[in-house]
Structure P
Amino acid sequence: MKIKEKIQIALQEKGDLSVKELVDMLHVSKQAIHIAINQLLEQDIVSKFGRTPKTIYRLKTASPAVVESFEAVDKDSRTYLSKNFLLITEIGEMMEGIEGFSYWCKKRDLPPEKTLTEFLKTREKYDRYFNAAGIIDGKEKIVNTKGYNAIFLDEVLYLDFYAIERFGKTRLGTLLHYAKQGQNKFLMRILLAEIKPKIELLLKKNNYDAVGFVPPTIRREVQIMKYLETHLKINLPKVKIQKISGIIPVPQKSLNKIEERINNAENTFAVTETVKYNNLLLIDDAVGSGSTMNQIAGKLKQKSIAKKITGLAIVGSFKGFDVITDI
C-alpha cells in the first residue's frame with residue numbers, strides 16, 4: 001500500500017493529524033510524509049490548517065454539489081460570479097463563483113435560480129458606480145456625510161464596496177476581512193493579486209509624485225497595511241504618517257459617532273514630513289466614515305506637504321455615515 005493511501009486511512013480513522021503523528025503512526029520518514037502530503041494537497045484530497053509548526057491535516061470534505069438549477073446558467077453569469085462572489089465557510093474553506101453561491105443558497109435554504117437572478121440585479125445597481133478602470137468615485141459619499149467641518153480630500157476612490165444589501169460582503173470585502181482579522185498572508189497574497197493591476201493603472205494615468213499609507217490602529221503581528229506597502233512596490237517617495245495615542249489606544253471602529261471619529265483621527269495621527277509634493281496618493285484598506293483619511297489629508301495640507309490629495313481605499317461603504325466594525 002502506498003504512503004498516500006495509508007495517510008488517507010489514518011486521517012479517516014483519527015481525524016486531524018500532524019506530520020509528527022503520521023510519522024509515528026506509519027513508521028516512515030518525515031520527508032516521505034511531506035512528499036505524500038503535498039501530493040494529496042495538489043489532488044485536493046486533504047486540507048491544511050494552521051501554520052508551521054502547528055500545521056495539521058484533514059481529509060477534505062466533499063464540497064456541496066452545484067444545485068441542478070445552476071446547470072442551465074449561462075456562461076456570462078458564471079463568469080460574473082467567478083469574478084464577484086467569494087465566501088469563506090465556517091470551517092475556513094474558500095469557495096468561489098457558482099460553487100460558492102450554491103453553498104450560500106443552500107445554507108440559507110434559498111431557491112438558487114431565483115436568488116441568482118436577485119443577486120445579479122442587486123449587483124447591477126452597485127456596478128453603475130464603477131468607471132471604465134473598475135474604480136468607484138466615493139467623494140460624494142464623504143461630502144454628504146454630516147458632521148464634517150471641512151473636506152480636505154480632493155478625491156476619494158474605492159476599488160469596491162465593502163458590502164451590498166442582502167448579500168453582505170463583496171469579494172474584496174470578504175478577502176480583506178479574513179486577511180486582516182486572521183492575519184492571513186495567503187489571503188493577503190490573493191487580495192494583492194486582485195488589487196495591484198487596478199492600482200498600477202491608476203498610477204499610470206495620474207501624475208502622483210508621492211504616496212502615503214494610513215498606519216494601522218490596532219496592534220497585530222501581521223499588519224495588512226504594512227504588507228501592502230511592502231508588496232505593492234510603488235516607486236514613489238513615501239510620506240511618513242505616524243499613529244500616536246494616549247495610554248489607552250482607541251480604535252476607530254469602536255466609535256459610533258462621526259464627531260468622535262473625527263476627534264480620534266485628528267488627535268492620534270501625526271505627519272512629520274518636510275518635503276513638499278503636488279499630487280499625493282493616500283492609501284487605506286477601508287473607508288467607513290472617511291474620517292481617518294480626511295483628517296490625515298487635513299494635516300498634510302495644513303503643513304503644505306501636498307497640494308492635491310487622492311484617497312484610495314480597497315473597499316468603502318456605500319453611502320452616508322457608516323461604521324465598518326468588523327475589520
Structure Q
Amino acid sequence: MISEAAPGDPAPAFLDRIKKADTMKHSSKAILLPAPVQRRLEAIASAYFTSPPGQELNFSEPAGEPALNAPDSMSWQVFKNPLALFVGGVAAVILELGEPRVRTGVWTATTFREDPMRRLRNTGLAAMMSVYGPRSRAEAMIAAINRRHARISGRTPDGTPYRATEPELLDWVYATASFGFLEAYNAYVGPVGPAQRDRFYQEGRITSRLYGAVGAPTTQREMDALLRRMGEKLERSDIIFEFIDIMRRAPLLPGPLAYMQTMLVMAAIELVPGWIRQRLGLGSEWDLRPWQRTLLRRTGAAAERLLLRSCPPVLACRRLGLPDDYLYRQGH
C-alpha cells in the first residue's frame with residue numbers, strides 16, 4: 001500500500017522559508033535561505049558530492065578548464081535542479097529495468113540492492129562530473145566506467161546472452177537518463193520548448209559518444225522513435241517494484257524533504273509514457289493527486305532558485321571565473 005500524507009496536510013515548513021527568502025536575493029533569480037537552514041543544506045550537498053575513496057572528482061580545479069559542454073548550455077541548466085535530478089533519475093532506472101538484459105546486469109553485477117545509497121551517490125556524482133567537471137577529469141572518469149562495464153556480461157533468466165557494452169544497451173541506458181532528466185525538468189521546474197529539447201539532446205552527443213552510446217538520440221524525434229522501438233521489448237518484473245520500494249523507503253532525503261520521498265517516486269513513475277507503464281504493470285495507483293503535483297512544481301521552482309555554493313554547478317562556475325549566481329540570472 002502506498003503511504004502518503006492526507007490531502008489537507010500542509011507543505012513542509014522549508015517551502016515557507018523559501019517563499020520568504022526574497023529579501024535575501026543575490027540576483028534576479030538566485031536566493032539564499034536563512035543562515036541555519038542554508039548551512040544545513042550546504043553540509044548535506046557537500047556530503048552527497050564527496051568523491052569516493054581513491055577517486056579525485058574535483059569540480060573546482062584546474063582553474064579555467066572547460067567542461068564537456070559550455071556554461072550556457074541546456075545541460076548546465078537542467079542538471080543544476082536537484083528535484084529534476086531525483087525524479088528524472090528514478091524514471092530513467094524504471095525504464096532501464098524494464099529491459100531484461102539491462103535489468104539482469106544492473107541487479108546481478110552492481111551493489112544497488114545491497115547498498116542503494118552508495119550506488120545512487122556514485123551514479124549522481126558521475127552525472128555531475130559528466131556535465132560540470134573539467135573535461136580531462138570527466139573523460140578519465142568515463143573511461144574508468146567503460147572499463148568496468150566491459151567486464152559485465154551474462155545471461156538473462158530466460159537464457160538470452162548479454163554484454164553491457166552492446167550498442168543497443170548503451171544507447172538505451174544513456175537515452176533513458178537524458179529522457180528522465182529533461183522530462184522531470186519540464187514537468188516540475190519549467191516548460192521546455194521543442195527547440196530547447198533538440199538542443200538538450202544534441203548537447204549530449206559529446207558525452208554519449210564517450211560512453212560508447214554512439215546511437216543515442218540527438219533530437220526529440222529520435223528520442224520518441226527510440227521509445228517506440230525499445231518500448232516493445234520492455235516487460236514487467238518484480239525487480240522494478242523492488243527498486244521502487246527501495247527508493248520509497250531508503251533514507252535518501254534529509255529532514256523535511258523525507259516527507260516528499262514517496263511523492264517524488266510517484267512523480268517519476270508518471271514520467272514514464274502511459275503505454276509503457278501498462279507494459280510494466282505500473283497502474284493508476286501510482287498517480288499523484290493534483291495537490292501533490294502542485295506541491296512538487298512549487299518545490300521544483302523553488303529549487304531552481306536555491307543557490308548552494310558547495311554543489312558542482314557553483315564550483316564549476318568558479319573554476320571558469322564566473323560568478324556563483326551565473327546559472328540563476330535572467331537570460332540563462
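For relative contact order in percent (Cα under 8 Å, 6 or more apart), which of the structures P, Q scores highest?
Details: P: 16; Q: 31.
Largest value of relative contact order in percent (Cα under 8 Å, 6 or more apart): Q.
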With Cα extents along the principal axes in Å coming out at 72, 47, 38, pick the structure among P, Q it was computed from. P
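A value of -17000 was computed for helix-only ellipticity at 222 nm (-39500 (n - 2.57) for each DSSP H run of 4 or more, over all residues; to 500); which of P, Q is the source structure?
Values: P: -13000; Q: -17000.
Derived from Q, not from the others.
Taken together, the values in this text are just the output of simple stated rules run on the coordinates, not laboratory data. Every value quoted in this text rests on a predicted model; they were computed, and no experiment measured them.
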